[in-house]
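Asker: Below, each structure is written out as structure tokens.
Throughout, read-outs are computed from the coordinates displayed, never taken from laboratory work. A quick note: this is a predicted structure, and the numbers were derived from the prediction, not measured. Cβ atoms are built from the backbone, for glycine too; each structure is taken alone.
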Structure 1
Amino acid sequence: MNETIAAYITNLTTVLNKLDQLEIIKISELLLEARDNKKQIFIFGNGGSASTASHFACDINKGVSKVGTPRFKVICLNDNIPTMLAYSNDINYDCIFAEQLQNFVNEGDLVIAISGSGNSKNVIKAIEVAKEHKAITIGITGYSGGKLKTLADYSLNANIDDMQISEDIHMIWVHLMMKCLLK
């Protein structure tokens, strides 16, 4: 067990040391531009990525917005379970995020998709809808980034073949952006 723990910590540290700080700064700047231009920010993901998306929405909406300053408008698409289930039941699971975006996304909005593999069909369909509406897209991925990394306008890729470490890095990015936005 000690070897497993040591290897995990070593791999996590290696990925952390390779993070491109300029990418994190660019995403933070995009978030600020969206806020300053009164644009909506949509975020979503499946499984653990859904938890990260919810956490992101909470941290930015509550943790970064201050009295007397412009407010962020972050909407987490995976937090509306009845809507997701209705689309999944009546159409199919692949459209649960895309259909919600069809209702709300506007040109210049920011759309952030989180997918460990970068290949989740429902995430890819949503990014395609966002691009059709001329939204700015960001993909947050693990592994090699999959289709999402190449499809999104901007990408944060953990670039490790380990879902748990990828998800750890994604959460660290959320907190790093939060720190950047508080400055």
Structure 2
Amino acid sequence: MLENIILGCLTFRDMSGYEIKKMMSYSTSFFSNVSYGGLYPTLKKLETNQLVESREDIRKGRYQKVYSLTDQGRTQFLEWLEAPLKPLSIKYDMLVRIFFAHNIPREKLISILEEHLEQIRDNGERLLEISKGVGKTSDKYQAYTLRYGLEFNTFLTNWHENLLAELKQEGSDENTTADVDRS
């Protein structure tokens, strides 16, 4: 996936590794993220395979390695873009934790869920910030993926808020039952 994202970024313009990472942080990081430690080895592999080429540019008084897409790289990217999709696979760590949550106290699960909900809300705020500048630099397809991110974030927020409310209510119900049993 990372190779295709890099090739896709280079369809916009030639970029340094830093610029590719920056573009990814404002676009694809919500569905595929990468560190610099993963980016540069992948760029080197793409260059070895002649899918990208690099040159040294002087930008702001500093040498910078700038990558561009080769014809072979563009062809491979377009073939991937048009290829049949693989079956949908959702990998969501929090959902796996919830599935096995019977192994931890409800209070601990509530704490984990509250922390995760805060992460979801932070992502939502980042998406809203990005959406403020979408019309200036994005095409309609990038706007579609942003809308997906915003709507998915809203779904996640609502789902986790509802689950937290249920878990807290269960705790409240148990306390009420325990109080009645003691009388």
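Asker: Where is relative contact order in percent (Cα under 8 Å, 6 or more apart) largest, in which of 1, 2?
Answerer: Values: 1: 22; 2: 18.
Largest calculated value belongs to 1.
Asker: While we're on this one: If FRET efficiency 1/(1 + (r/R0)^6) of positions 37 and 93 (r between Cβ atoms, R0 = 25 Å, to 0.05) is calculated from each of 1, 2, which structure is the one that comes out at 0.75? Could you put the intermediate results ahead of the total?
Answerer: Numbers: 1: 0.15; 2: 0.75.
Computed on structure 2.
Asker: Of the structures labelled 1, 2, one was used to calculate helix-only ellipticity at 222 nm (-39500 (n - 2.57) for each DSSP H run of 4 or more, over all residues; to 500), giving -22000. Name it. Don't skip to the answer; put the middle values down first.
Answerer: Working: 1: -17000; 2: -22000.
That value comes from structure 2.
Asker: From which structure (1, 2) was distance in nm of label points 7 Å out along Cα→Cβ at positions 117 and 141 calculated, if the value obtained is 1.3?
Answerer: Numbers: 1: 1.3; 2: 3.8.
Structure of origin is 1.
Asker: Figure out for me which of the structures 1, 2 the number 1.7 belongs to, where distance in nm of label points 7 Å out along Cα→Cβ at positions 53 and 85 was derived from the coordinates. Let's see the in-between values first.
Answerer: Details: 1: 1.7; 2: 3.6.
Label of the source structure: 1.
Asker: If you don't mind, another one. Which of 1, 2 yields 1.8 for distance in nm of label points 7 Å out along Cα→Cβ at positions 21 and 133, as computed?
Answerer: Values: 1: 3.6; 2: 1.8.
Going through each structure in turn, the value belongs to 2.
Asker: Give the label, chosen from 1, 2, of the structure having the highest value of volume of the Cα convex hull per residue in Å³.
Answerer: Numbers: 1: 120; 2: 167.
Evaluating volume of the Cα convex hull per residue in Å³ on every structure, the highest lands on 2.
Asker: For which of 1, 2 does mean count of other Cβ atoms within 10 Å over residues 5-12, calculated from the coordinates, equal 12.4? Intermediate results must be reported in sequence, preceding the final value.
Answerer: Details: 1: 12.4; 2: 20.0.
It traces back to 1.
Asker: Rank structures 1, 2 by mean count of other Cβ atoms within 10 Å over residues 77-84 and report only the one at the top, that is, the highest.
Answerer: Numbers: 1: 16.2; 2: 10.6.
That would be structure 1.
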